[in-house]
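Values in this text are rule-based calculations from the coordinates and carry no lab data. Just so we're clear, the structure is a prediction, and the values are computed from it rather than from any experiment. Cβ atoms are built from the backbone, for glycine too; each structure is taken alone.
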Structure 1
Amino acid sequence: MTSALLTWIFVAALALNVALKYWLAARQIRWVLRRADAVPDQFAAQVSLDAHRKAASYTVAKQRLAMTEIGTNAAVLLALTLCGGLQALSNLLSGWLGTGTIFQLALAASVAVILGLVDLPLEWYRQFRIEQRFGFNRMTLGLFLADLARSVVLTAVIGLPLLALILALMRSQGSYWWVYAWAVWCAFTVLITVLFPVLIAPLFNRFTPLADSDLLQRIRALLGRAGFRASGIYTMDGSRRSSHGNAYFTGLGAAKRIVFFDTLLERLQPPEIEAVLAHELGHFRLRHVSKRLVLGFALSGVMLAFLSWLMQHAWFYRGLGVEPLLQGRNDGLALVLFFLVLPVFTFLFAPLSSLLSQRHEFEADEFAARYSSPKALVDALVKLYKDNATTLTPDPLHSTFYNSHPPAAARIERLLRLAPPAAT
């Protein structure tokens, strides 16, 4: 492999990536708009035409912003790589800090800050223009900035020591550094999963034990039927930021928690809440969470091994617009460069992840149908689709690339087949 060949491969892959994303976004917009004036028959009794049109407009608005993001991200990537941005940043920081660990940490942190600053106006527009226009935003500018500050501090406090440890392993463990780094990453992922509900999530939201005694009794009965234990059942103040509703499980082992958005509890009836919970419970009982963790661990091991090989070759750096250091280590530079360009080459595999996730959603629906009412889950899903302005008519190909959940029509149809026949 030569640096020139890698440059052409990268440019071709980036062009294909951008063109495919734009095409998928344009397909989604056309598909949704062409079906905006007629509610699908299976939803006609529950979703009004106005609500259906609102969902179409909301979907289109998000897709148009996504198209802006696609172009912006591609331009920033080119600026950092082939246009010399990362090289200039490396020269500047190495002149100030030398070429040791502090330089490598500073280089990674600087790139993260640049990417964050580029994303910030887009995130602001998403929250205070699109979400506001469609009646979902409840976040103030002060809360937006406070969340941003907390995220930056948390990322620095957790991310920089982790990166320093990885760099130390790259420096000290020879050609098999990636095995030790992979073990550290796996342990870190498990630790964060365990600690997230008790230490990290409360930094952003307030969690209070579920107070509705009747609902609590219903939930405990469901947990007993399904043979599931949780460390607590909580309500989260999601309404501080958005009117969207949701529910989720978090944590591992004895730290598992059930969390309901307060907005969801306001909208759904107890049997519907039970059915939604049964679906989420299904993900744990069917080992979807552990399977995804194991798959993530396997993929991260492969990527680190590949990086270990790539970083030994000068063409890897030069082909992406960066000159490797002749004196000093290139570990931090290699990490930054690799994870900058990796998404360009992995997007074509997105359907595999989406299809696996959608299959898990169907399986969790079937689990919920066994331990609760499938009709109640249908009613809950339709309410959530309507309240969250989720399009009922997504483009199938766009859904295959992007959506972790199956299209509404397919999901409802399968659930209705699982429901017992109505008494005559």
Structure 2
Amino acid sequence: MPLSLAFAVALAASLLVKFWLASRQVRHVAAHRGQVPAVFAGSVTLAAHQKAADYTIARSRFGLLALAFNAVVLLGWTLLGGLNALNGWVLDASLALPEGWQAMGYQLGLIATFLLIGALLDLPWELWSTFRIEQAFGFNRTTPRLFFADMAKGLAVGALLGLPIVALILWLMGAAGPRWWLWAWGAWMGFNLLVMVIYPTVIAPLFNKFEPLADGALRERVERLMARCGFAAKGLFVMDGSRRSAHGNAYFSGFGPAKRVVFFDTLLAKLNGAEVEAVLAHELGHFKHHHITKRIALMFAMSLAGFALLGWLSAMPAFYLGLGVVPNLGAPNDALALMLFLLAGPVFGFFVTPLASHFSRRDEFQADAYARAQASGPDLSSALLKLHEDNAGTLTPDPVYARFYYSHPPAAERLAALAS
């Protein structure tokens, strides 16, 4: 089957599945909007349940519009010749550069221009999501000024970190011979590990403030929990999540001995000490069961397979022509290969989504069981209910949609497992 036909079939199939699943989700949530499920009747009000249903439906319908738009953009870049046209324009513009800089300048310019256009196309959707949907349901606390300041910082950080690694990979593609993909994979993995190390202390503080956890009683409770679990952290911090959103969360950041425990201030405002301990015990469960290590190892393996596949495809003219691009004759095609791979890869990779979701839910159940053993099952249950209510997470998702997409088990399944 020609690549263009395979790509079109895969794109059409993925769109049909996505629309079908989203439609099921909207219908199921709407059908159960009028009554709180019996298992939650004593702990969730009808008003909170209906807000969660309306929020889920609004985001799902918005997602359908964004899905259709992104599909048109993807077709525009590939089979309809958008990337081919952009490539010709950037290639012509690069001729104005000094001769020794033309090849790399052209390739970096092509990638940067492509990403900039993509960001501009995504901007209206991000604005609508933040200032209409999140605002309508009382979650948004981001001002337009902060929104665009975050965007500017993100672009600056992306350029400072991204351009050097992309330039290195492009250089390896052209200079390291047939096995360039192995060297490029090594460089990419080293870059990812570096980002994990520097993110907590260098990148994250550019966007949020982090203060040491000041609540002495909570700090003692958390430190006793970590001692029981044999876990050491660099520090306990509170992040000003309320500056942008009312959603709450807690997470670990960093790598190796540089790990930090971070609580959103919104989370601490909603949960009591025992509930915070239970939530943290759940996160510690992921470390106890080596879920984080396994996910990093899987990322390494999948990226190695991806680079190997790209190494094979990038040498085939049919790869470019099948996706709507005429390969260059007098200039390198490495940047084109990278972009086409990143455009087409998710279309074919979409079909493994339910498998990844299944294993993620399994890990969540294991982390819940660990939290029940190390802290308190009832406290974790009450924390989950509060977080579902405050984040307007639906209590009645469509079962098929949940099996396909949900990385965390639905609330009813989690609470039943914790109570068993």
Structure 3
Amino acid sequence: MTISRRHFTQGLAAVAAAGATPLVWAADTVKIGYVSPQTGPLAPFGEADKWVIEQMKAAFKDGIVIGGKKHAVQIVLKDSQSNPNRAGEVANDLILKDKVALVLTAGTPETANPVGDACELNEVPCISSVVPWQPWFFGRKGHPATGFNWTYHLFWGLEDVIANFTNGWKSVPTNKKVGGLFPNDGDGNAWGDKALGFPKPLSEMGFSLTDPGRFQNGTQDFSAQIAAFKKAGVEIVTGVVIPPDAKTFLTQARQQGFKPKVVTLGKALLFPGAIEALGDLGEGLTTEVWWSPSHPFSSSLTKQSAKALAEAYEAGTRKQWTQPIGFAHALFEVAADALARSKSLKAGDVRDAVAASQIKTVVGDVKWGGLGPFKNVSKTPLVLGQWGKGKKYKAELTIVNNEAAKQIPAGGTLKVM
């Protein structure tokens, strides 16, 4: 088969055009990948992300100067579908197909851990959040002496949640008998771990823990756990469960005549939608508060206070504020700051800039190597909140104990249910 000179020249032009456009694009645009659960049982953790990303598009409209050159910013959002395997797959897509300079991720170990592992393997910098640091660090086989090379995390730890929960429990009269609901997942196994989780510190503080063992997320029958709690005389229930499991447990507890004085659950009670779905079962429930309109911090990007950011979200979505807003926003604050300080878009330069971060964000100070137990962890403050009947919304969250983070004002005191 012979090819005419004209066809050959046209072909070269087409190849050149096809090759040139992505090269120009890659040179002038920096891509930031974002992985979170947009669908599935963990979707409440990602509910605010699209709104935050729209806000970021406005914040980045003039681009970012990186290594002396202006770059347009493109944010690529991927849905983990609340599935760890899927989270790893989409992280690989961002790295290998989209060629992102930096990956951001948030929303339980089932999302952040596989994304972090993919970034570590492919040597691409990653900033993660919304996972207590123990299941993130030890769940990924992190070694305290060496840590990780490419993955950096900002959030609180189990020591903080234990301090807040027990500070609350000590403030009300109970028999100090605690029932634990720890599922067979990254969070549940960390919270229930005898050395790193709740059992040891509770025992040291004079609380007795009844742990009936691990159960699968989505279980439809908590009769065994309720029976064990009743037999032990439990007055406090704690644990870390997904919202549907909290509803199943609380409904069955009422049906079976189990009435604890205090129910303090991680994960399940964070979101207004989950509390509304519980109806009157939601009143008086307590949970950790990692971010709220009361937090005395402001954004380095938009200069909004935590209160102004929550109000903007409510005005823009006609939905009640939710805790992940602050951390989704803060991830972009840290990303923008690191990219602006990076010498170039080479992965190593971006990673070095991330590692050297020292920034005040809407969730508090972020500094790796200064505010955490290891070089890859920067801790953020935590307080305790309680749900009650609201003025503006059906249920509203009030900070009821701030002993662990005095800079965040409390709005009330813990009341037994």
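Using mean count of other Cβ atoms within 10 Å over residues 107-114 as the calculated read-out, with 20.4 as its value, let me know the right label among 1, 2, 3.
Working: 1: 17.5; 2: 20.4; 3: 27.5.
Structure of origin is 2.
Can you tell which of 1, 2, 3 yields 0.10 when FRET efficiency 1/(1 + (r/R0)^6) of positions 83 and 395 (r between Cβ atoms, R0 = 30 Å, to 0.05) is derived from it? Don't skip to the end; give the middle numbers.
Working: 1: 0.35; 2: 0.10; 3: 0.55.
Of the structures listed, the value fits 2.
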